[in-house]
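The structures come next, written out as structure tokens.
No lab work stands behind these numbers, since they all come straight from the coordinates. If you're wondering where the values come from, they're calculated on a predicted model, not measured in any experiment. Cβ atoms are built from the backbone, for glycine too; each structure is taken alone.
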Structure P
Amino acid sequence: MAQEQSVADRIAARDPACVDEFRRSLIVPFNNNLVPRPWGGSKLLEFKGLDQALQPVATSSLPVGEAFEIAAFDDDAEARKFPSFVECSDGSAIELPDLLAAYSEALLGEAFVARYGARFPLLPKVLDIKELLSVQGHPPGHTEAYIVIDAEPEATIRLGFAAGVDAAALAAELAAGRREQREFLELLRGTAAADEAVQQLLAPWLAARHAPPEDIAAAVGGFLESESDWAAARALLISLKRLYWRMLDALNSIPVSAGQVIHNATPARLLGDANAVPTAEVHALGNPERKEILALEVRLPGPTFRAWDNVRFPMRDIDIEHALAVLNLGATTRDDFMAMPELVPGRPGVYCSIDSESFRIEHLRPADALGDAISVPAEGAHCLHVISGRVEIDGSDTTRLGTLEKGQSALVPVDVGEYRVSGAGGDCEVVKVSVPV
């Protein structure tokens, strides 16, 4: 007797009967779409209520750095590598991109699909940042937002050039630093494992701005091919450390704390041309002091162009030319990026922090609403991210659509229509993100 097809298989075969399972309910991806990163920390698993045994992820030696919350955009290489999965009613699982491809107009709406295709045009993530990320940029028109969930005291990020820079001079300086990294590696008895050990040795020394190379001379000597190579290694370390700090000092240092919203977009005063679109400014999230930050990042899918990787080993690919080509090289200030959630008139408990060409971010706080519940009007498909507490979500006919815990996210299909968000435990905040349709 032939085995009955799973719901996932039926969806893959475009069975129209399966769409009703999803079109009027929350689509809640699995909560463990974890991505290892060299800069990862230790807070994300606890935030999501996941087993600490998942750290490090699978066979990776790297810590957890990100969780892809809604990943359904196959044109983005990372979203394609780490797609969201959704559980079907029979326990089978399907990739969210496949689900949206099968029932795009029913789940997203005709206007949404006409504008964005059969995919979700955002890649929201939870970031757990313990080490410095690279100095980087994104394609024109790609902006980002960071909603800080938790941060250690004195944590900072680097964002935007603090003074105008000359692209050619900076490119030459970064290229020279890259060559010096390679020259330093050539002095070592090199293996991949040795690269990681060298990173563990150099990272805290680089972060200690005034520490001399003699502080690590004995340790570095253990990696050198010959004792006579120390003089050359010392000179390279001094030069690399100077560039490490020159690059960081060229950027605004922004203190961060829980509850902040930071909008990484070219300030309007610098756009000039009325038709110019804001783009993410140069940024290096994290800080050399290793003060950990947990944040929800809202961004468009697309490439990241690394201009500089803060003397990280093993050496990762960088693209100085493309990175500098997409960046605003003019001066900015930290105040250019701070976004204050403001109460939406006539909607108690609803605050808007960003309403841009790329996305709108609202903060739903049921405790501030009448009756501890917020009514969300019918609109296009969008996503929800619970950053504190637990909430219950009911349809306009009082049908329970689902309960979401801290660290969970959901995609809301267009046919859900109007719904209510109620607090069900703790001090609740839900971040609602929508795109223009």
Structure Q
Amino acid sequence: MGAHDLAALAGQQPLVMLVAAPRHADCLLVYEPLNAAFAPAAAELARGLPEGAPVILYRPPDLPALTDETPGATVFPHARRITACTAAALQAAYAQGRSDALPVAAAFPSLRADLVDLPQEHELATEFTVFSLGPAQPFTAGPARFWLICDGEQVVQCRPVMGYAARGIAGQMHGMAWAAAAELAAWYDPLAPVASRLAFVQAVEHLQGITPNAASQGIREQALAVERAHNALWWSVRFLRLLALEPLARRAAQLAMALDAVLAGWTPEPIAAWLAPQRPAPVTTPPDLASLARAVRDLAATVRRDRWLHLRTVGIGQINGAILHSAGVTGSALTASTSGAGDIQARLVARLTMAATTLTALAELAAAPQTTPTVAGRQKDQQADWYVPAGTATGAVAGPRGTLAVDVTSDGGIHPAHVAWHAPSAALLSLVPALLAGQKVADAEMILASLDLVTAEVDG
């Protein structure tokens, strides 16, 4: 859940950096919530820390309690807790001194050993090798395991194992009041809370027969555009670091932090305060981001020209656009295959180009006259806003990874009768086994990273 936070932390101060293995770490930062499937894996990571290295817990302040959740304090009873995920907070927690206590509760179970069935048909008399990527690995935003069955350096099969980020969002929404369900919807994709919440609210408005006017809908689209650009820049930071291209990663991080700084005062109130049925968005002027858009385009051009990146990415992990279409893939991954070569480099360039185009559009809106947003229909009190007639409707928005949709069914009661999410990452994940078969192990890791999979979307 904290992929963007960790990417920002790794570049804020020289003393704060990510390491490849727990044995090389000075501390372990655990970003809650932990579900029952991932908690043993987190405990195994802690057991691998050097003696005395502390565990530090962080939980977002607005994260609701989730049903399928193992409290961090249960797994790590001696952990230190921070209230803000910043470099300063981490250093303050670490400065308390090294811990003499065991990092994991003595009674907490170890990670269960998994067995993998190897393919039976094998032409040459060589043995298969099985690699386990995960469940804690840097190639996806969130925990997931990928079993790679290899013949030498070549991947024969890939078997994804999900469920480590499962939180039961849809099931919990069934028993919640409509307004509370909308709050929880924002956590369906923790990296895209605006898209997640707006998709749910859009479905509710369809059931209510409410149509926001053009001005209010325009501000919603601006918020979505900002989130798409924000995701693309921070993902590029993580991806370029995986490729060991630190100069390019630093440039991307500077652009991402510049965008964060510009947008900090964009809206006079939190988006969650107005992103609800019959609640018009505040009148706001989009920030002028023309110079930032040009800098992002320059970065995309540099990515195309970089010789080392070219050798690592061009022609590797190509996906046919027709296959993506048939699988229901949308967003930048589809653009990279329909307008480009569909390889790793094309996916990186497509995301950076999308961010630049989005920022340019916002800069142009800054010069346009702003109108007062209203919502068609009779204004009611806040509680009545969430009266939802019986029926079924779908809300769909353009999220950072493609179209994020949700089907909502109401029986006219005080809470949803049924909620079903459709995540763009799930469509891409279904193609991973065929995509990685025949690839080299080293390339497989970068191909996975280039897909920008968010496991919270898949696990729900």
Structure R
Amino acid sequence: MVLACLDGSAQAQSSSDAIDLEAVADHVADTLRRDRVPGAAIAVVMDGETVLVRGFGVDGNGREVDGETRFLLGSMSKAFTALTVMRLAEAGALTLDQPAGAALPELQTGAGSAWQDVTLRHLLTHTSGLPTRTPGPPAGSPLSAYVAAVADAQLDAKPGERHVYSSANYLVAARLLEVETQQPFEALLEEQVLGPLGMQHDGPLAQGHQYWVVWPTAKTLPPDPGRLATASVSASAQEMATFLEFQLGDGTLDGRSLLSSDGMAAMHTGTAQGDGFRYGLGWREADLAGVRTVQHGGVLPNYRGKMVLLPDLAAGVVVLTNASSLLPFPIRATSHRLANEIAIHLAGGPLGLPNLGFRTWLMIYWGGLGLILLHQIVTSFRVAIGRDPVRRPAVSALVDILFAAAIIVAVPLLVGLGWRDIIVQTPDLALWLVTMAALGLAAAAIRFYRLRKA
């Protein structure tokens, strides 16, 4: 989506009186309808007040979504973890520059020396050197098991050298908090952040959806409390409005100081250069159509969301949706696009739908994969009936075997996930890959059989 830069006069127009909130709600409803997103909730805050909280559609059980409906936040959870760290640091329980490796027993392995220079600050800014994809234990494992799984990970860079986004950083950081305070991370999060902000973490969730090809299908995945620090915090749009209001303030809430103004500024100030953004402590600082924003998105197999702060305008928005696909696309998912569009509108820009919506891109993507699969089916059928379309069947058989091996072995290595996780997170793509590999191996077997017989 191409956005024109907003000039100073447009930015100055941002106020709750100048924004048509019903137009915002209508725009969200139109977008969700076009992208076939089953349910969503949004919140808009301006000038220290929540001016809009609205639910749309239904959850996976057919229940109406409203401002109190709870969603998993995905990587937006990192902002909550960073706030927990900052509060403990200002209380003197730890420091951002203390090393992680020496304190964590899970990292005391043969590769433990690689961790000796990694600090809590490196972990929070994703500059530890951990690669984006890291091994992990089965869902439902404790936090310590996640940290043990990355103990021998080969670091992609020296600590502090460059930004490499990796969710495992926040798991290591959370485990460090546990060791330093002798309290479970869940208790620390409740004590330092959720409790003071009046947020409940254990409420019932709205059932999410996974896209099966182009159709959103209700899907409940097993709980994964071990990933609480990086992906498993849950909240409603109403609670997120409170969180955004606090983030836009000076560190106080209802007259109580939770964090210093310097601490708030440190969280929102990007110090690690990423691709089009600067990563701070649990937040990305980026320019959106010429306006400074502090933002973070969250992506899970059955939920997506994004929150955007406009600090210079004292405004913010969060969009939570209960449908997701983990396939790569040349366009942002509905939640991320909507959050950006509303943020631009809060800064004085127009609202408008892009030419191609998320569902259209899904159809294009799967249309291409479908044609590839159809070609493989036709080729395998012709091989089976003795009408092989290739001139050099031995070479083609070898290519088919290598292709199947690449699917079976290389795909998990490339994405950093085991086949069990790939099937859980993208079952439609997993079925496509397995079918392609099976057809290729079948054709190769027939070709070699005929060559041997001949």
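Consider the structures P, Q, R: one of them gives 77, 62, 40 for Cα extents along the principal axes in Å as calculated from the coordinates. Say which.
Derived from P, not from the others.
Quick one: distance in nm of label points 7 Å out along Cα→Cβ at positions 49 and 361 came out at 4.4 when computed from one of P, Q, R, so which one is it?
Considering all the candidates, the number was obtained from Q.
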